[in-house]
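Student: Please go over the structures that come below.
Every number in this text was worked out from the coordinates using simple rules, so none of it is lab data. Only a predicted model underlies this, so the values are computations on that prediction, with no experimental measurement involved. Cβ atoms are built from the backbone, for glycine too; each structure is taken alone.
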Structure 1
Amino acid sequence: MVRETVEIGVVVERRTLDNPWVDHAWMPVAALVGAPAATPWTVLEQTAKLVRYYAGTFAIEFFGTDTTMYRENLRSQRPSLWIALRHTDAAPGVVVRLVTADSSEAEALTATNTDIVDAVSMPVEIQKRLAAFVDAHHVERPFVKRKRDRADPEAMARRGPGSDHRDDEE
């Protein structure tokens, strides 16, 4: 399988909320090109309502089988990276679970409703790298519509009304 890995830095923030049930919310804010020299969970900005952190360096993996999704992402109005955060008991309260350029992979993470998944702008340098990967590895696959088996209209007639279908198995 063709695969390429790119390192990025991730910036997240913790916002104070005026809500009777939840006192704060975490959200991804930005992706940085490369691996900045700062240590993970360095405070970048702090106000009364928010704390912005450099969460650390993370790898994005590009897979040759996902080039169709990458191409659609690059063609969109706002090419994005999706960052998934997961709550944890360890300080500061979240961990970065995944960074991806594939919107369907990000959508799959929302199914459990346990992760915080949000899109951030994809840096131009990453867009160029992803475009080169797509150009080198994309294979156009024709859409094949699945054909359903034809229904057997006599199937229901063979079993009379009120018959137990388990009798057929004996």
Structure 2
Amino acid sequence: MKKQMNVRVLTTAGMLVAVAVVFGFFKIPITQIIEIRFQFLPIACGAMLFGPVVGGIIGALADILGYLVKPTGPFFPGFTLSAVIQGILYGLFLYHREITAKRVIPAQAANTLTIDFLLNPLWLSILYGRGFIVIFTERIAKNLIMFPINVVLLLVVLRPVYKHGKNLLYGTGGGL
């Protein structure tokens, strides 16, 4: 049973990495350093289903493989670290918990504050040689607009995955 569970976790996590890489191709550029992405959804799914460690691994692999498949600039390991932390945070808030707004809002808030307001502006500042405060202030509006959108996207995607994912992964019938 444990071996079967490991195979299910590995294959499902691998598929989520692939989906995250594909989602990484679809972005809406606003400026050179501001873009709207949807890669966080499969990372959040993996973290919710398998916990913070697997969520972090999915984030790392999605970032690295996405760069290898379609590089959009220089590789910068800070963004990989951001993807790892993103998966860990979603896992800490959502792993084995029913998906409700009361759980998704703090999970997204932790990610927005840690990744979008702190780490990514820091990485962009280092990468482009621009001041942290300048990049931070440029991204405030985008992050404030995207916060409720991301919460709704998470609720819409994670609720059915939570409901049907347990059945698929733990062998109680059904599927995604």
Structure 3
Amino acid sequence: MATLSKKKMQLYFDRSKRARKAANKGKIFEDLVCYVAKSVPGISIRKRNKLNPYHSEEIDVGLWNERVPAGFHFLPNTILIEAKNWSSPVGAKEVTSFIAKLEARGLEFGFLVALNGVTGEGAEIRAAKDIIRFALAKKVRLIVLKKTDIEKFKSGKDFVELVKERLCELAASGTQFD
């Protein structure tokens, strides 16, 4: 498994924080997300900031998953990532929008990487967290990663293990949050 550099990850966070324009903040954050994703065996970045033909939707990152045993062998080949480098938690509207993008493409899984997570505190489940729970009935699973999750990763193995834990928690309790 590829080792992740704590120093390099912190540089991405710092550069993103210092960027003045929202577009630059977003691009740097997406660069970090791609760096972390590529640490998982069998994962390659295939699309970045791809608009649909009607320019009504954009996909931040599209991954190809070779489904190798040490990687995300339990996830589909095509995985989309929505990256939100916001100073506050992402709300229900944005979560609903991303789930709709997954559904419109016939996909059953995606990552929402939100710097400060999604709305709803601790054991209190509301808003965005409830949207994620309701998506399960449509066979769509969404895993949320936030800054504190990424900062704990030492390698792609840590990423894989966190996803396994979150998927099991999502299936068992309908949420992936404490």
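Student: Figure out for me which of the structures 1, 2, 3 the number 22.2 belongs to, where mean count of other Cβ atoms within 10 Å over residues 51-58 was derived from the coordinates. Could you put the intermediate results ahead of the total?
Tutor: Working: 1: 19.1; 2: 22.2; 3: 9.2.
The structure behind it is 2.
Student: Looking at structures 1, 2, 3, which one was helix-only ellipticity at 222 nm (-39500 (n - 2.57) for each DSSP H run of 4 or more, over all residues; to 500) calculated from, given that it came out as -13000?
Tutor: Values: 1: -6000; 2: -25000; 3: -13000.
Working through the options, I get structure 3.
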